[in-house]
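Following this line, the structures themselves.
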Structure I
Amino acid sequence: MSLAMPELLMLLVKTSYLVAAALFLLGLQRMASPMTARSGIRWAGLGMVIAIVATFLLPGLHNIGLILVAAGVGTVVAWLWGKKVAITDMPQMVALFNGMGGGSAAAIGGVELLKFSAAGAAPSMVTLVLGTLGALIGSVSLSGSVIAWAKLDGRMDKRYTFPGQQVFNAGVALAAVVLGGLAIQSLGVPMIVAFFVAALALGILMTLPIGGADMPVVISLYNALTGLAVAFEGYVLGNEALIIAGMMVGAAGMLLTRLMAKAMNRSIRSVLFSSFGGGGEAQAIEGSQKPIEAGDVAAMMAFAERVVIVPGYGMAVAQAQHKIWELSQKLIDRGVKVKFAIHPVAGRMPGHMNVLLAEAGVPYDLIADMDDVNPEFPNTDVALVIGANDVVNPVAKTDPASPIYGMPILDVVKAKNAIVIKRGKGTGFAGIENALFYADNTRMLYGDGSEMANALVSELKALDGGGH
């Protein structure tokens, strides 16, 4: 029995969605390793292209012209923005793009609720509940991601608290749920609008009290929420591609959130509803910061047996990753064993330092995770810290009153010698003094990260007699 054209198109669409889902899975699997991540992104991108093209083949699709215009504008803006954005601003862009995904899911939920309201006939209760739940989660992800962007971009204080904040937030969350239930029951426009206002307010209020040290976890969490919202709205639309892609993003985002929280010795609940440390007066830091010159640091590293380099956000700001890798190559040529130590939440988003080092061409086998490299610090002759601050601060282990108390750190303080490249005596993203900078075995190399790295390379060349 031959199939009619609409049935053939639907079969083609469903098959395309299946192929797209397989490419999503393959891409996600390959993104698990830095060595295959680039190809994984390409596979997942190809899957998305297939899913988008297949969607245009759906019978009865309306407003194709508007869809094409919106897709064209979005593609051009995203392409230009992605090409021009500085690596230091990448976390902000990720936060905003993630928020746009959540906002899109919320918009779908809102349009569907308004459509049901105008039609005067409601679909099944499951469809209504999932559509409203997706709208709630997407709205929270949208407004919360905007606040995260503002904090990361320095446009807002890293933390904003007021008395009774958690109780107030719980009240807003309850109001959003109640309004969502009333919107389902009545399908009235005023109730739907009130529901979205409460949902957007909840995302803002949830993110305001969260400190800068928790931002990598927050970004991962909102990424997971966006995925779940997309999956729910995919069910409402009956679109298998949205359901599959959304569930993948949601599951991957939640797993990453758990890994980030574990790396900080925190629960997701404590990230959202409390802060690091137990409060009280912080311990006084004794000693003084002891400066050192680039020539002395170069000599120290040139005749070392083991050197561990610890990059942080300051390296991204200085765009020093290429010079640091050149420095490492000079040391390796001299027979020095060099490693890069990466804290899971170094930078402003998960994997930030790995991206920087990969851009500079650092081999993956020289990059070590915190758990692997920490036992090696006591046998490390020189630990060079460039731009890292809170993730190497010993007070995370020694001062219960510290805002970062309980967060696992890189044990740079245990190295035989610690060199810190830093512009000045300012604090890190958490806004607290770093006890490492005052330790007896620490010396401060003050200056711009890129300039100091260049100076170290020049000094090493001089030690080699001016050779390459």
Structure II
Amino acid sequence: MTSNGPTPSPTRWLALVFIAAAQAMVIMDTSIIGVALPRIQADLGFSQENLSWVFNAYVVAFGGLLLLGGKLADLFGAKKLFLTGWTVLGVGSLIAGMANHVWVELVGRAAQGVGAALIAPAALTLLMMLFGHNPKELGKALALYGAAAPAGGTAGVFLGGVITQYISWPWVFYINIPIALITLVFAPRLMPSASGQRGSVDVLGALTVTAGLATAVYAIVRAPEVGWGSAKTWGALAVAVVLLGAFLGIQAKRRQPLMRLGILRAPNLAAANLAQLLLGGAWIPMWFFLNLYLQQVLGLSAFPSGAALLPMTVAIMVMMIVVSPKVMARFGPKTGVVAGLLVLAAGLVVLSLARPTGNFLVDVLPASLIAAVGMGLAFIPSLGTALSSAPPEEGGLASGIVNTSYQVGSALGLAAMTALAAARGAGQLGDHTALTHGFSAAFVGAAVIAVVGALLAALMLRIPRPGKVSAESTSDSGVRA
């Protein structure tokens, strides 16, 4: 096959290890603190109301800054942003681990989120630079990258339990530091360099979109605590809408905008990002409430509950690395996205049938494996379509947009399903029947999100012409081989 790009790097697969590790780490940092929260609360004096901000400070910073991180990767070079992000993440992890006051802990967690927002879009841009010349290799690279996300999430739960139980809670943050140092030493030799683009940062656009996204995520994650119908929730959402509207107005007038609005007209880009948003909105609530069911209803401790998620993680990795590329090569990305979301919905419905007196083998394992198959089918084609729909020079921006879509969808889905579960009894700790009813409601709600995602993908994603799904035609989409 004739390459349209530069000569492939001989170390590209080793570089992919660091890129996949970056994806695993930014996801792991959202899950690793769960088991440690009670000890963090006891040592630092968090109130019950404010304890959730150990998680939320990271999510707000991460989700709010992803779009800016993608644009900075285009302007200053993905390699430079990747390394800068790891530096910020390492410093934030050190602050969070050494914290002796509530505000210091929150500053450290927010700094970790800033670092992750720089790392995630830069990592995807670097992946496209390394493998975009060969659609077949790109499909494999995206599969490995995608499999790193559930691996990181499960590793976070597993390691969080082990570290908290056998070492001490600060090490759930310190674990990032040696990984950051190793990356900073070796990644510069492996990652492709690019000078970045000429231009200036749209400061006003960056401020409005970051503030708008952060305010929206803030409103979403606070809603279960203060109430979805409260003035605080609706006031924050109104502010977010105003800020995001102002951002769009600014982008329409700027000669060098932070986000060229015309990028949204690229074929399939908006549809693929919507699929990612709804996929995150269905998957993350399932993962969250499955953890709670394992611990609060089945009575598993931190270590075995983490181990209980390993079959699901293995299934996702096999689907992403082995099966999903073959489905895309045979049927195109649309089939994978639609079928994957429907299978995920089916797994969630089966999971909603879990019993208060159930067990792992009957009530969890089959349903979690079905859901894992769906996630494995849908994630890679929707991600790859979103990335490859944008022009190469806007790869960082496309990475920022798709990461933002997934993270904001995750936050919105989790907040909504948390409210639904609480309304159905999930707040009644110790009452296994009430807890199970609440969790089941959340699983059904997440299934509805997945079905809506499948329907929208079926309507909006462009259908490839019969007989054109081949290695030659995939060079246009970057994801069909």
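What follows draws every value from the coordinates through simple rules; no lab data is involved. Owing to the predicted nature of the structure, the values given are computational and were not obtained by experimental measurement. Cβ atoms are built from the backbone, for glycine too; each structure is taken alone.
Please compute relative contact order in percent (Cα under 8 Å, 6 or more apart) for structures I, II and give me the label with the greatest value. With respect to relative contact order in percent (Cα under 8 Å, 6 or more apart), the highest-scoring structure among I, II is II.
A value of 2.2 for distance in nm of label points 7 Å out along Cα→Cβ at positions 152 and 248, calculated from one of I, II, originates in structure I. Work out which structure the value 26.9 belongs to, where mean count of other Cβ atoms within 10 Å over residues 216-223 was derived from one of I, II. It traces back to I.
Which one of I, II has distance in nm of label points 7 Å out along Cα→Cβ at positions 304 and 320, as calculated from the coordinates, equal to 1.3? Numbers along the way, then the final one.
Details: I: 1.3; II: 2.8.
Structure I accounts for this read-out.
Consider the structures I, II: one of them gives -20000 for helix-only ellipticity at 222 nm (-39500 (n - 2.57) for each DSSP H run of 4 or more, over all residues; to 500) as calculated from the coordinates. Say which. Derived from I, not from the others.
Computing percent of Cα pairs over 28 Å apart gives 57 for which of I, II? Kindly include the intermediate steps, with their values, before the conclusion.
Details: I: 57; II: 49.
For percent of Cα pairs over 28 Å apart, the value 57 is produced by structure I.
Which of I, II yields 21.5, 62 for Rg and Dmax of the Cα atoms in Å, for residues 144-375 alone, as computed? Don't skip to the end; give the middle numbers.
Details: I: 23.0, 76; II: 21.5, 62.
Answer by label: II.
Once FRET efficiency 1/(1 + (r/R0)^6) of positions 256 and 328 (r between Cβ atoms, R0 = 35 Å, to 0.05) is evaluated on every structure in I, II, the highest one turns out to be I.
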